[in-house]
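What follows are several structures.
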Structure I
Amino acid sequence: MPKNLPEKWIQGEAKSLNVYSDLGLKDCPVPYLTIYKNKAAKTKNLFCRWLPPEEEDIRDFKGKKRTPYYQSTGFDDPFLAGKEAINWVKEIRNGIEEEKRKKRFNASHSLHHYWSEYFPKLQRECETKRGGTKKINDTRLKWEGGNYGLSLQDWSKKRIDDIDYKDLTDYWELLDERGKIINSDMAETKRQQKTLLNKLFEEARRSDFPSLPEFYFPKIISGSKDSVDWLTKNEWHKLISYVIEKSSNVADKGISRDQYLNLKWNKNNRKNPRNYVDFYDALMTQWFFYTRAEDMPRLRIEWFREGSYETKTGQKEPQAILYMGEVKGHRPKDDSFSYRRNSLKWFRNFQKRKEKRGWCWFDFYDRPPNNPADSQVLETLNFLLQESLKDLRVKKKKRMTWTNIRHTAFALTVDELPELRQRDSLNDFASNGFTTLKMFDSTYLKKLDVERRARESRQKLARKRSVVKK
């Protein structure tokens with residue numbers, strides 16, 4: 001309840017009243033709001049004034065003494081004036097917060113500003129590099145994509161040094177909601193978005209905020225992943241036999257260039273004999289040299305050659321060699337050698353039906369400059385693979401893609417050659433296939449070991465049953 005007015009005010013000795021402590025108006029949001037008599041204004045109406053704490057004051061006095069906000073209340077009654085002062089100071093404080101928000105959302109120092117500096121540099125850097133177009137498009141998608149792109153988040157318009165941990169946790173929650181819809185843990189998306197954010201933060205440090213601290217991101221939690229899938233040896237042989245049959249039974253033969261070009265071909269139907277010959281050659285390249293799916297559109301005929309190696313008896317034996325003219329990341333360009341004996345026969349047949357230079361398969365598809373992966377080559381390989389497996393009634397956990405053929409080539413080679421399990425041998429084998437020993441361990445060996453133990457157990461139990469019957 002309002003208090004009685006102080007005696008000094010009544011007697012005219014006091015010139016001001018504290019709205020909270022003198023008037024007893026408990027809904028006053030600040031401790032130092034006062035009403036006072038302003039003789040200079042030549043009015044009986046009381047004025048109100050308030051000086052914000054220095055850390056809250058957004059005004060710039062350029063080193064001079066700060067002055068309070070003030071205004072007439074429009075009332076000469078102290079209690080009515082006090083209530084009006086409360087409404088007034090609330091408006092002042094709201095205005096201060098709005099001004100602070102505007103300063104925080106300062107376009108000249110927001111993520112949008114640093115994106116406008118970073119992205120053109122990325123484009124110039126990537127436009128002539130392998131996979132550059134894909135990297136540019138992927139980065140643009142991280143910034144603009146769907147409802148989860150960084151540019152669509154309110155905090156992306158803040159001053160970059162005002163972005164806080166809560167902004168990032170809110171963003172992680174948004175990604176989690178998206179993950180529920182598409183059945184994903186979104187861990188990889190979070191890692192990618194974190195990478196882009198760090199690039200933009202680094203851009204800000206270089207140009208405007210050299211002392212900008214490292215940002216702490218919420219923890220990224222990965223869900224359990226399915227093991228990779230590959231074809232069994234029997235399924236692989238069925239696939240190869242099927243493809244040869246669909247090629248008019250010539251894919252594994254040494255047909256000439258003219259014979260190859262005279263095979264039936266239809267641009268409106270990809271399931272034609274000449275395409276199946278190309279499909280066969282792509283499968284054999286994968287089988288012998290373990291190329292990545294992304295390599296298939298860019299492989300060139302001139303990267304293959306026939307070389308030789310020296311046997312233990314000192315004899316020279318011919319062999320097929322693939323020189324990877326372009327490799328992923330910063331891996332060294334190097335030769336890849338087949339671990340299987342019949343690679344040379346396939347390679348010589350392949351040479352007979354191809355030009356000396358050019359794309360290895362589906363040369364009727366245009367490859368975008370510096371980015372062959374944007375062509376239809378890989379999509380056509382996946383299409384023919386999936387159609388073939390459907391006709392063969394081969395069913396797996398998920399739809400098979402070209403990466404699964406790489407898994408097949410790796411897994412069946414190691415399964416057939418137990419000596420490759422020696423660490424030095426396995427390291428050489430992984431390097432020859434342009435991968436790492438760590439990846440090989442986690443992707444193939446664990447699953448192969450489980451399958452091998454299960455197979456051995458079945459065989460052991462079968463032998464026991466056979467002994468019992470006797």
Structure II
Amino acid sequence: LAAVASCLHPQTRIAVKKSIGFVEPAIIYGGLVTESGQRKSPILNVVLDGLKELQAEEEERFCTEWREYQKELQEWEQQKPNNKEDKAAWLDAKPVEPKPLQEFYVDKATIEAIDQIKGQQPDTSFLLIKDELSGLFSSYGAYKNGRGEDKQSILSGWNGRGVKKNLKGGERISLIHDAMSIMGAIQQAMLQSYMGNFEDNLGEWSRFLWALIPLKAMRLPEGDTTFQLAFLKDLYQSARQLKPAEYKFASDAQALYDDYHWKLEQRRVSHPQQGMRAAISKMEGYTARLALILHLIWELEAAHTEPSPNIPHERVQAAIALSEFYLSQVTLIHSEGAAAQGLGGLGKRLSAILGKLKQFGELTAGKIQSTISWLRKERPGKLRDDLIELAQLGYGRLVGKGNRLKLVWDDTTTETPARTTDQTTDISVEAEMVALREIEVLTPDTPDTTDSTDI
């Protein structure tokens with residue numbers, strides 16, 4: 001998504017509600033999150049290979065044209081006339097410089113260099129690719145003794161509302177629109193350390209769409225074949241050739257988006273955590289951006305060189321599904337990070353279990369043991385006590401009894417639970433805890449494996 005977005009014209013837009021200035025650019029900031037060794041680089045390389053090929057072709061084009069230009073310029077200078085009558089015609093025949101070199105992507109570049117690229121190719125977007133996004137986050141102000149506006153440039157660049165800078169030496173950059181998407185990867189622990197207390201007051205982290213790569217063993221494939229997504233190069237090239245345009249939702253798609261936007265607004269204002277409120281707020285615009293990019297991908301794959309200006313209902317449905325996925329990833333990052341740091345009223349232990357509950361939708365003692373390494377040797381009975389405590393606090397509902405007890409997170413579960421005051425419920429929960437402790441005495445203290453199979 002970020003790579004395709006980086007190939008679109010900077011003036012490509014989705015007009016959600018022009019009456020209130022709700023117009024979104026085709027800009028995506030995306031990051032893969034995982035621990036070291038989970039092969040994030042091969043994933044990035046597969047997406048980047050097509051852009052690398054296009055960049056190599058562009059380099060060859062520019063070098064060839066530049067050599068030809070230099071040759072023609074030398075011949076032209078040798079033909080300089082001595083009389084004034086022929087000088088005007090000679091000046092008119094001066095060779096024209098080739099089209100400037102276009103950047104498809106950049107890796108190691110300062111913010112000043114990035115702004116210069118934007119100025120050199122005002123009609124062309126590009127991608128900032130960082131195998132380690134931590135390098136970007138830690139580089140803010142690195143060449144200015146910590147001062148400067150590097151972070152602000154990245155934050156404002158997400159809006160695509162242009163650049164106006166007067167650089168040292170008198171150079172100026174003035175653009176109405178600009179567009180640079182970002183794609184990279186970062187270790188989860190490193191990201192959580194950058195996020196700090198997860199309040200995200202600047203909206204920095206909510207500008208990124210995060211996708212966690214689960215810890216999983218990789219079996220080598222049988223045989224040895226080349227894995228390529230060759231169609232991506234053609235897709236990128238076709239996207240680069242699209243004219244700037246402003247798109248809108250079809251009538252039924254607009255109704256669907258409006259309904260989802262209202263639901264997000266309700267979730268935003270009712271959520272107790274500032275960081276999640278920021279993420280939900282940004283997802284309102286991101287849903288429109290995702291719908292736009294998905295629409296253009298579908299149109300280009302159908303060989304429509306002039307895509308329909310109306311985004312259909314199906315693309316908005318797909319965009320909403322993606323938005324919900326990305327919000328779930330933010331929830332998981334926040335909950336696991338808060339648990340690791342001991343933040344939040346639930347404490348480290350219950351926060352970690354709650355994070356897994358939101359990730360998997362339901363939990364048993366065995367599932368906790370298999371997914372939270374530092375609770376792997378904990379007694380199943382104690383873990384079931386934790387599940388009961390979370391249910392008592394309003395985080396999900398209990399299903400089953402004894403060794404088969406599980407906690408289920410569903411659509412009726414509130415994001416801001418409060419401890420129940422119903423006396424009957426309290427007595428029932430307490431009785432359940434007593435019964436479980438009695439069962440623990442009668443049964444061996446072995447890990448619960450009833451749900452150990454990954455689906």
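Bear in mind that the values in this text are calculations on the coordinates, not laboratory data. Please read all numbers here as calculations on a predicted model, not as lab measurements. Cβ atoms are built from the backbone, for glycine too; each structure is taken alone.
Results, tabulated for the structure shown:
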| item | result |
| --- | --- |
| Comparison of I, II by relative contact order in percent (Cα under 8 Å, 6 or more apart) - largest value held by | II |
| Origin of the derived value 53, 23, 21 (semi-axes √(5λ) of the Cα gyration tensor in Å; candidates I, II) | II |
| At a computed 0.30 (FRET efficiency 1/(1 + (r/R0)^6) of positions 137 and 209 (r between Cβ atoms, R0 = 25 Å, to 0.05)), which of I, II | I |
| Parent structure of the calculated result 4.4, given that distance in nm of label points 7 Å out along Cα→Cβ at positions 121 and 217 is the read-out and I, II the choices | II |
| Of the structures I, II, the one that 0.85 was derived from, the read-out being FRET efficiency 1/(1 + (r/R0)^6) of positions 33 and 177 (r between Cβ atoms, R0 = 41 Å, to 0.05) | II |
| FRET efficiency 1/(1 + (r/R0)^6) of positions 57 and 249 (r between Cβ atoms, R0 = 35 Å, to 0.05) - structure with the largest value, from I, II | II |
| Structures I, II, by FRET efficiency 1/(1 + (r/R0)^6) of positions 241 and 353 (r between Cβ atoms, R0 = 35 Å, to 0.05): label with the highest value | I |
